[in-house]
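Multiple structures are listed underneath, in structure tokens.
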Structure I
Amino acid sequence: MQTTSLPPRDDNTIEASVTIKRPVKEIFSFHRDFKNLPSFLGDVMAIEQIGPATSRWTIQGPLGIRVNWTVKVTEERTNELIRYETVTSPALRTYWEIHFAPGSKAGDTEVREVMKIPLGRLGRVALALIGKFPAEEVSSNLHRLKEVMETGRVTDTSYSVPGKFPQRLNQHELKK
């Protein structure tokens, strides 16, 4: 996998990055159109726009349980940054920052995600008990974004809802 997990700043922060062989403007536009996010986010099943800066996300968790989150965009800098958060009590709020920057090669984009989860170490332990591992999910989601943007399809199904990303058989497997 070509994503980089960065050491956490604190118990609440998860960071990872990936380089995608597409221009910044293209990656930013794709990511900012939230209806595209379920095409690579492993547990996000649907997103419905409910206001200019708010949307309702349907998340599928362990045991097939679906929950809805209201998410609000709190800051946006075209081709640089999208910052958003869940709309809930401050103690349980989750925050995301998606940074976009030109990569080291012409036409490449460096995408860095910073996620702040509630309740620090306790929150991570609670999530692990129900089979959720945010650091691994962030890296896998970024890798799937890279796949979608570079190849148009997802092959990495790690840390995603089972069966969400149907796998196509290659020519060798079809002949069996």
Structure II
Amino acid sequence: MKAEPKWYVAQVLTGSEAETARRLTEAGMEAIAPVQVLHERRHGVWRLMRRTVFPGYVFVRVALIPRTYYHIQRQPQVVRLLGGAAPEAVPEEEMAAVLLFARSGRDFGVSCGERSNGETVITSGPLTALQERIVKVNPRGRRATVELTVLGEARRIEVGLVVGRGVSCAETAPAE
């Protein structure tokens, strides 16, 4: 009987997420290290920057048999697979939200919104699919905080959001 592929979370050395995901993908596994685009203010100038959504973690979809388990564990930057005594698969409903950050291998871009009756309404961008998970909006910082659950643990993630009437949400390339 063949094991069914499921999503697992590999804890990796911070800063090595993209490299680890690339190595696992080259080995025939589906691996993602979601990246997002955020506005950051440096020296008084707003710049678009690329940031890892889950620093220190890579999501791997694999049929976890001993051969694949040990292949993942042998990667130089992998610390461990998350779980209790044994690696634990991420539930599908939790993984659906995580996958919104990694659609078609593209970065999770900046969304646009407007204030209406004291509420922020997302008008365009990838944040429209996560609108019900927004817990905080910081219009001056051009950020929104969303809450996701991964392996039963709530995680708060800041994502890019520009709020204002007539604001252009045209995607521009972030600085490297």
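FYI, it's all coordinate maths here, none of it is from the lab. Note that the structure is a prediction, hence the values are computed from the model and not measured. Cβ atoms are built from the backbone, for glycine too; each structure is taken alone.
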Legend entry - Top of I, II by distance in nm of label points 7 Å out along Cα→Cβ at positions 49 and 73, largest first: II
Inset, instruction - Taking distance in nm of label points 7 Å out along Cα→Cβ at positions 25 and 161 as the quantity of interest, name the structure among I, II where it is greatest. - result: I
Legend entry - Which entry (I, II) yields the derived value 0.96 for Rg/Rh (Cα atoms, Kirkwood Rh): I
Inset, instruction - Kindly point out which one of I, II the value -7000 was derived from, the read-out being helix-only ellipticity at 222 nm (-39500 (n - 2.57) for each DSSP H run of 4 or more, over all residues; to 500). - result: I
Inset, instruction - Consider the structures I, II: one of them gives -0.73, -1.33 for log10 I(q)/I(0) by the Debye sum over Cα atoms at q = 0.22, 0.33 Å⁻¹, for residues 113-152 alone as calculated from the coordinates. Say which. - result: II
Inset, instruction - Have a look at I, II and say which one yields 4.1 for distance in nm of label points 7 Å out along Cα→Cβ at positions 81 and 137, as calculated. - result: II
